[in-house]
Each structure stands twice: as structure tokens, then as C-alpha cells.
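Each value in this text was obtained by applying a stated rule to the coordinates, not by laboratory testing. Please read all numbers here as calculations on a predicted model, not as lab measurements. Cβ atoms are built from the backbone, for glycine too; each structure is taken alone.
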Structure 1
Amino acid sequence: MAAKIDLTLDCANARLLADFWKTALGYIDEPPPAPFKTREEWLAQFDLPEDDSADGGAWLCDPDGVGPRLSILTVSEPKTAKNRLHIDVRVPGHGGPDERWARIKAESERLVKAGGAVLEEFDGHHVVMADPEGNEFCIAAASV
């Protein structure tokens, strides 16, 4: 059986990035694990520093339960270099190369309006972008 993975993004502002990634991926806020009713209740079971709270993180999930969970955690260290691992956002749909490129461009424009930035375009193939805190990711067509 293959292992499941979660992705974790370190950041300066968890709420800002959570809002962006919910828009980008269609994810929702993940409920706290049972039997806990709130994230605060869940976090209270751990021996965390006093300044650590649920406000310092966001937990997102695919509403269909297919994609990996995404944890977004506030850290004090700034981002200092290019990501060694990045997310590829795959836009769905079929069609020829021009249709796929039009969908990729439309998605990158939508995510710019949500706070992202285009870093580089590889015409006809993919767009390299950054989220509001500079974490790189790509927009590409889904495999057919």
C-alpha cells in the first residue's frame, strides 16, 4: 500500500496563504480531528509554546477527499531561497494545444487576481507563479 502525503507550507501569514490556496485549489478548511470540536481544543493536547495558537496555522483539505491535505504554518524565519519542492496546479479539460494553453492562461490570470504573481511563462506548456508570500508553483494542463 502506498503512503499518503500531506503538504506543509511555512509562511508569515497563515490566513493570507490559506485564502489564496483555497481559491487556487478549491480546498476548504479541514475540520479538527475527532473527537475535538475546534482546532484550539486539538492543539491543547500538545505541549506547545505559549505563543503557539490555532491562529498560527491553517489546515485545508480537498472537499472530495482526493488531493493531499495542506497545512499552512506561521514561522518566524523568512523565505530565503527558491522552493526545492513546489505544487503543480493542473487545470482540467481536453482539447488541442491552443485550448489547453488558453485554460492555463485563464487560470494564471484568475490567480493573479487572488494575489499571486506570474514569474515566467513557457508558451504553450506552463506558467510559473508565486503565491502572495513568494512560494513558487506552476499552472499546467491536466494529463489526458
Structure 2
Amino acid sequence: MRSLFHLAFHVTDLDAARRFYGGVLGCREGRSTDTWVDFDFFGHQISLHLGRPFETTLTGRVGDHLVPMPHLGVILELPDWQALAARLQAAGTAFVMEPQVRFAGQPGEQWTMFFRDPSGNPLEIKGFRSLDTVYAR
């Protein structure tokens, strides 16, 4: 069964969202009106609607870090993750959690980074050497 996820959430400024999701993250823009815009978020559909972003708290524990909950994310193969991390750093992104490796040498070894979009919505991007190891134990 092939499926895509769809998530709709609020942003405060569509132009800033377009610059960030389209320009910095490199997501292809889809349909839009004057109150929302769709993006191909790494193969999945997100719909950004004008409104008040969801409330988050720093209650997620990732190693020694507290990260925003809830958050949206995607898992990329490592070369794509590394390229995106470099683009985000070049764009001057303020990271909640700097790009780093977790579980080095263990099952589930992964690279991760947390940051927020211009409206404050938290995002986590993970990288794996092979997507076949995402659920490794």
C-alpha cells in the first residue's frame, strides 16, 4: 500500500512561509489561495493556513535536550540530510538542537536537528544511512 501523509497547520505569514519552506527547505509549492498554501514536504503534503500556530512546550526529551512538543518531522537518507543541514546553516537558521548524531554505532544510529519555521512551528529532520534501519532495535 502506498500512502502519503497530509498535515494542515497554521502560520502567521504566507510570504515568510513560502520563503522558508520553498526557499530554504527546497519544498515545491502546490496549490494556494490568499489564506493557505500547499507544499510537497519531502514527498508528503503540508497545507499552511493563516492563523495562530499550535502551542508547544519543551517537554520532549532527546538525549540531554528538551525539544518542542508536538513537532513535525521527516526522515531523510544521510546525504540528503547533510545537504539540508548545510542549507539551513548557510541560511542562518537558529537551531533548537544543532545537527548531530545520536546512537552512534548502535542500532538506530541517526542524525537529527530541530529548528522552528518563521511562525514558530517546530520541525525535526532525521537522517539515516539506510531507511531500512529506521525501526532497528
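Please compute distance in nm of label points 7 Å out along Cα→Cβ at positions 42 and 58 for structures 1, 2 and give me the label with the greatest value.
2
When you work out Cα Rg over 2.2 N^0.38 Å for each of the structures 1, 2, which one comes out largest?
1
Have a look at 1, 2 and say which one yields -7500 for helix-only ellipticity at 222 nm (-39500 (n - 2.57) for each DSSP H run of 4 or more, over all residues; to 500), as calculated.
It must be structure 1, since only it matches.
Where is relative contact order in percent (Cα under 8 Å, 6 or more apart) largest, in which of 1, 2?
When relative contact order in percent (Cα under 8 Å, 6 or more apart) is computed for each of 1, 2, structure 1 gives the biggest number.
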